[in-house]
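Please go over the structures that come below.
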Structure I
Amino acid sequence: MTSILKVSTIQDPTNSNTALTIDGAGRVTATNIDLPSGTVVTAVSNYSTTTAVHSSTSYLDVVSVTCTAKYSSADSDMLINASLHHGLGPANTNLDSYGLNAEFTFNGGGMGRIHRVDVPAGSGSGVSYGPEWDVRTSSYVFNTNGSQTWSAGDTITIALQAACDSSSSIYINRPYATTASNGTSAIQVFEVKK
């Protein structure tokens, strides 16, 4: 013998707080779930193929993403994965002057430099091939781990930025030798329950 239980709302027995509701299509909405530590509660991503030649030690936004926090910073962390696609300098040049700095920002405020790329010397002597055609991808992982604060429901924008390390230029999503887009920079943000 089979039985069917039909309900639209389940409440706790003491205070009659609604724990979950079931709509006419059978969709369940839970209002207060105690998720285990390590559960990803928000996942957002974005990418950019926009090219730029940046000739300043001031930071330039490369790619950003916006999300709404499910929990406060007391109850969750933001795990950030990002990749920065950038070109190297011209052939027969000391490529140290084409280094770059990278940082993440949290709602417009810098979280500090996360990486300095000291461009290694390439072949530098080829007529048809040299570092001017090279591109590289630098990858970064960062966990806010108490370094930033937010409340549940706050809108959060996290950006990956880049700046010149010295007096030369950096080439975002393209090599030195061509203006054509030749790469994709990307960012992923995961809100993780503590």
Structure II
Amino acid sequence: MQELKEAVRKSIVDAALHEFLAKGYGRTSMRGIASRAGITHGNIYRYFDSKGALFQSMVARSKGALLEVLAEVLVTFDPDTDLSSQLEALAQKLTRLVLDHRDNLMLLLEMGPSDEVSQLRDRVVRMISDFFRSHIGPGAPFEDEFFLDLTSSNVYRGFLEVIRRGNGREWTVTNLNLLVRYHLFGIANFAA
């Protein structure tokens, strides 16, 4: 009996993933998910209380992994150590994250409830801004915060584009590495 329940739960999650990716959060309905999963509309609520609860159950692990990787990378970065090797390590970690969580990251970062997407985007951009502020040093053009916020937002948008266009491991590593290098070296040049 438990195996049957798990099979139904998996069927619901698979159907929801398809529906969310195809229609976005706002246009996806529990009725459509249930239909795609091959169960009744009423039965879906035995597994998930709401569309929001279903969405959260799908993206929670990916959200945790994203924030964990960012926090780890941003905290352990050492400006006195070879920048190139650290950027390569960052690209490898982000690639592993993207390859392991691609669809859920797309849902989470782009297609989820707009308030949640905005909150997460703001949190990630703030983490990137704090990193730039603390590691680039004096002389960088951050006096009014506009340039720092703009650059941090561009890193975030670039990360989304790499996720969206993901074309295998090597392509992802190369482009994440380029994204990080371009922004980090570009800002570092301002400070020099």
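The numbers here are math on the coordinates, done by the rules we state, and not lab data. Values in this document were obtained by computation on a predicted structure and should not be read as measured data. Cβ atoms are built from the backbone, for glycine too; each structure is taken alone.
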At a computed 37 (relative contact order in percent (Cα under 8 Å, 6 or more apart)), which of I, II
I
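Taking Rg/Rh (Cα atoms, Kirkwood Rh) as the criterion, which structure among I, II has the greatest value? List each step's numbers first, then the result.
On the way: I: 1.21; II: 1.07.
With respect to Rg/Rh (Cα atoms, Kirkwood Rh), the highest-scoring structure among I, II is I.
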Using helix-only ellipticity at 222 nm (-39500 (n - 2.57) for each DSSP H run of 4 or more, over all residues; to 500) as the calculated read-out, with -27500 as its value, let me know the right label among I, II.
II
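Rank structures I, II by FRET efficiency 1/(1 + (r/R0)^6) of positions 19 and 75 (r between Cβ atoms, R0 = 30 Å, to 0.05) and report only the one at the top, that is, the highest.
If we compare FRET efficiency 1/(1 + (r/R0)^6) of positions 19 and 75 (r between Cβ atoms, R0 = 30 Å, to 0.05) over I, II, the biggest value is for I.
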